[in-house]
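Before anything else, here is the set of structures, which you'll find just below.
Any read-out appearing in this document is the output of simple, stated calculations on the displayed coordinates, not a laboratory observation. Since this is a predicted model, take the numbers as computed values, not measurements. Cβ atoms are built from the backbone, for glycine too; each structure is taken alone.
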Structure P
Amino acid sequence: MEYSPIEKDKGQPSKLVNGLSVDVEDWFQVGAFENVIDRDDWDGLALRVEDNVLRILDLFAAADVKATFFTLGWVAKRHGSLMRKIVEAGHELASHGYDHARVFNFDRKEFGEDIRIAREILEDSTGAKITGYRAPSFSIDQRTPWAYMELAEQGYAYSSSVAPIAHDHYGWREAPRFAFKPLPWSDLVEIPVTTAILGGRRVAAGGGGFFRVLPYAFSRWAIRQVNREEQRPAVFYFHPWEIDPDQPRVPGAPLKSRVRHYTNLKKMAPKLTELINEFAWGRMDMLAHRQAEFAQELAA
C-alpha cells in the first residue's frame, strides 16, 4: 500500500507542541489479560477507572496541559459524568472502540459497527463531536487496509492507531514513523505513536509500559531527538491503571504479562509529572489539525 507522508514542520523545535493522550480503559480490559479475564465477567469486577482518571485530570490541571482521552465506549456507558468532566476541563474526548477488541480480529463490517456504537455513546454522554480514534493495542496494520476507509466514511478526522515497530502483541514495522495520509481521496490523517532511532533501528518511545519500565532519561532523550533533530512532534500515551499500584492482581496471568503490567506502577505518577512539565503538550486533535493544514499548504 502507498501512503502520502506529511512533511515535517519548518518551525523552531522549541515551538513544537507534542501530543499527549490517555487510553481510558480499566485494569481488567488490557490486551495482556484478554485470555484470562472473560468480557462477560467485566461487570462483576471492581471499577477503578473513574478515580484514576480524576487523579489524571488533577495532574494535568496542576501542569496546565490539555490532552486527548481515547475512551472505550464500554467505559463511557458506565461513567457518563466522568466523560463530561473530561470535556468540561478542556480536554478532547476521542474513541478507543467499544470494548478493546483488536481491529485485526474484525472484518470491515464488524469494525464499522464497533466504532459507530462507541462514537454514539461518547457523543450522547457529552454532546461533544468525536473526530479522533485510536485502535485498541495499536491494531491497525497491514492486515486492515479497510480500516481507514471505514474511519473516513464515518467522518473521523484522524487516527492514532499505528505503532511503527515490531512487537509481540502489535506493530506495523513498515509503516511511516510520522504523520501520513493513508487514503489519497480523504483528508484523514494517521499519527503514529512515537518511535526513536537507536543504533539504526526503530525503538518504541511513545509511552505505556516502555515509559514505566525504562529510566526517565530514555524518554527525555527520545523526545528531544524527535523534537530537535527531526523537528517533529512526539506522541505520548499512557493508561489510567498505570498510576494505580493498588489495583487487583490477576491470578493465572502469564509471567510476562504480569511483569509488563505491574512493574513500576508506584513510580508512574511522579515520572508523568516530570514529563508533562519538561515538554510542551497539547490535544491530539490540535496536532492532527496542524498536520492536515500543513499538508494542504504543501499541496497549494
Structure Q
Amino acid sequence: MEQLQQFINHQPHLLGILAIDIVIAIVLLLAMRFISGLWAGVDTTNELAQKDNFAFGISLAGSLLALAIVMTGAISGESGVTFAQEAIGMTIYGTIGLLLIKIGRIAHDKWALPGIDKAVHIEQGNIGVAIIDAAAVIATALIIRATLLWAHDLDLNTFIAIITGFIISQGLLVLMTRLRERAYKKANQGALFQEAIAAGQTALAIRHAGFLIATGFTLTGASNFLEYHPNAYVENALGWVLFGVAMMSLLYVLVPIVKRLVLSRINLTEEVDHQHNIGVAALEFVISLCVALILMALMA
C-alpha cells in the first residue's frame, strides 16, 4: 500500500495516462459490439440473449479480443507527452484496429474461405465457421500489435508499417489455409475442407483455428528479429515476407511432428476428421500454440 501511495505521489501523469487508456479501451470495446452487429446486419442483443446464437457470440468474442490485442500494442509503446496526445493516439490506433479487423474479415472470407458464406452460416449457428472467423481476426491482431511495437511514433511511416504487416499477414493466413486444405483433401480421399466446415465440423475448425493463431504468434517474432527502418518500405516489407514464410514453414513442419509424439497411438485423422472428436482437436489446437510460443520466444 505504501508503494502504491509513493507511485501516486511521484507519477500523477502516468495515472492520468492510465485512466485515459482504460476509458478509451472500454469505449472502443463497446463500439466493437454494436459495430459488429451493424456489419452483420443483426441486433447483438437479440442474437446473444434471445436467439442464444453461440456462433455469433464466438465471432464477436474474437473481434473483442482482437481489438484488445491491437490496443495493447498502442498502450505498450511510449505514452503521449500530454493527455490530449495520448487520447488522440489511442483513439486513432483503436479506430485503425476496428477498420483492419473488418477488412481482414472481408479478405479472409473472399480469399481464404471463398466457398463459405460466413455471415449466413454464423447467423444459422455454425460454430465451426465462427471459430475460424474468430481465430483469423485474432491472428491478424497479433501481427498488427507486433508492427505497432516494432514501429515507432505516430506518423505516416508507422501507418505504412501497420498496413504492410496487415497485408502480409492476410497473405500468409490464406497460404496456411490452402496448405491445410490440401492436407485435409489428401488424408480424406479428396474430401473438401470448406465443405466439411460448412457442414458444421467443429472439431476440424478447432484444429484449423490452432494453426491460424499459431501462425499469428510465430510471425510476431519478426518485430524482435528485424530492424525497423522508417523510410525503407521495400526492405521492411521484404524482411517481413521472408521471415514470415520461413517461420510459417518451420511451424508447418514442426507441429505435425510434435502432435505425433505427444498424441502417439491416436489416429488424429480418424478422431478429428471422421469422429469429430472435439477433445482431440482441442489438444491439437494447444499443441500448435505451444510450438508457436516456443518459436516466438526463441526470436525474442
Structure R
Amino acid sequence: MTKLALSDEILMKIDKPARYIGNELNSVVKEKDTVDIRFVMCFPDVYEIGMSHLGIQILYDMLNKREDVWCERVYSPWPDLHAILKEENIPLFSLESQQPVKDADFLGITIQYEMCYTNILQILDLSQIPIEAADRTENDPILIGGGPCTYNPEPIAEFFDLFYMGEGEISYDALLDLYKKMKQEGASRKDFLHEAAKIPGIYVPSLYEVSYKEDGTIAGFEPVYEDVPRTVTKQIVTDMTQAVYPEKPIVPFIKATQDRVVLEIQRGCIRGCRFCQAGMVYRPTREKDVERLKNLRTRC
C-alpha cells in the first residue's frame, strides 16, 4: 500500500481525513517509474466539491488509459490542513501517489468559476511552485488552466504556462505526445511551450502581447512569433455518442456534494439564456445516442 503523506497524528487532528488518503474504489495507481508523464489534475476547491465534478472524472479516465501517462488528483485542503502544511513545511501532495505535486510533469487546474481564483494561488503556494509562470524553472511542472473561465484568461494569465480552450477530449493527446517527444529530446520548457502553442486550442500567454485600453478592456492581442496562431480556437467534441466516458468512476469514502452516479446525456443547451454561463460556453447543443446511454447505465 502507498505510504501516506500525512502522519497518523496529523490525520487524527484534521476534519474528514478521508479527503487526503486516496485509494478510493476505481482510483488508478501506477508505478511512477513505468510512465513517461505524470499529470496531476486539480479541482481548486474542497474534496467533496471536486469529486462531484464530471469533467475531471472524464479526463482522469481518458488520460489513465494511456500506458505512458499517470493522471492523479489534488484538491484544495480545508483550512485546518492548510495551516499544518504551512507550519510543518509539507508540500501539497497528490492523492494517488501521495507524492508532492511539484514533482509532476503537469499540473492541470480546472477553473469552473471566478470565486476559486484565490484557491489556485493557494494550491501553488502549498505545492511550493512559483506563483508566476515567469519565475518557474525547468524543474517545475507545466501549469495548465482549463474549464469555462479560460474563455477570459487574462485576469489570471500571469500564473499559467498555458490554457486549454475547450473540451479536453480533443487535443490533450496531441499535447502529451508532443511533451513526451520533446522531453526525450531534452528540449527546454520554453521550446515546448512554443511548439505547444501551435496545437489547436492551446493558448500560451507568454507568447502573446496584450495591450489594454484606459478602461482595462483589451485593445490588442498579437503573437510574439510569426509561427504562433493569432487566433486560438475552442475545441469541441462533435460526436458525443463516441466520446470517451468513464465506466468506472471513482467512488469516494465520504459523501460528495453531488452524491450520485452521473450520465452525461448532452452538452450545450437549446435555450441560450443570456445569464447562464453553461448555456453559452458549451455551445453547440450535442446529444448522446439513447442506446449508448442505456449501455453506460448498465456498466457504470
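For which of the structures P, Q, R does the calculation of FRET efficiency 1/(1 + (r/R0)^6) of positions 112 and 280 (r between Cβ atoms, R0 = 25 Å, to 0.05) return 0.55?
Q
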- If P(r) over Cα pairs in 10 Å bins from 0, in percent, for residues 136-287 alone comes out at 11, 38, 28, 16, 7, 0 when worked out from the coordinates, which of P, Q, R was used? Q
- Kindly point out which one of P, Q, R the value 36, 61, 3 was derived from, the read-out being P(r) over Cα pairs in 20 Å bins from 0, in percent. P
- Task: Work out the source of -11000 here, i.e. which of P, Q, R gives that when helix-only ellipticity at 222 nm (-39500 (n - 2.57) for each DSSP H run of 4 or more, over all residues; to 500) is computed.
- Result: P
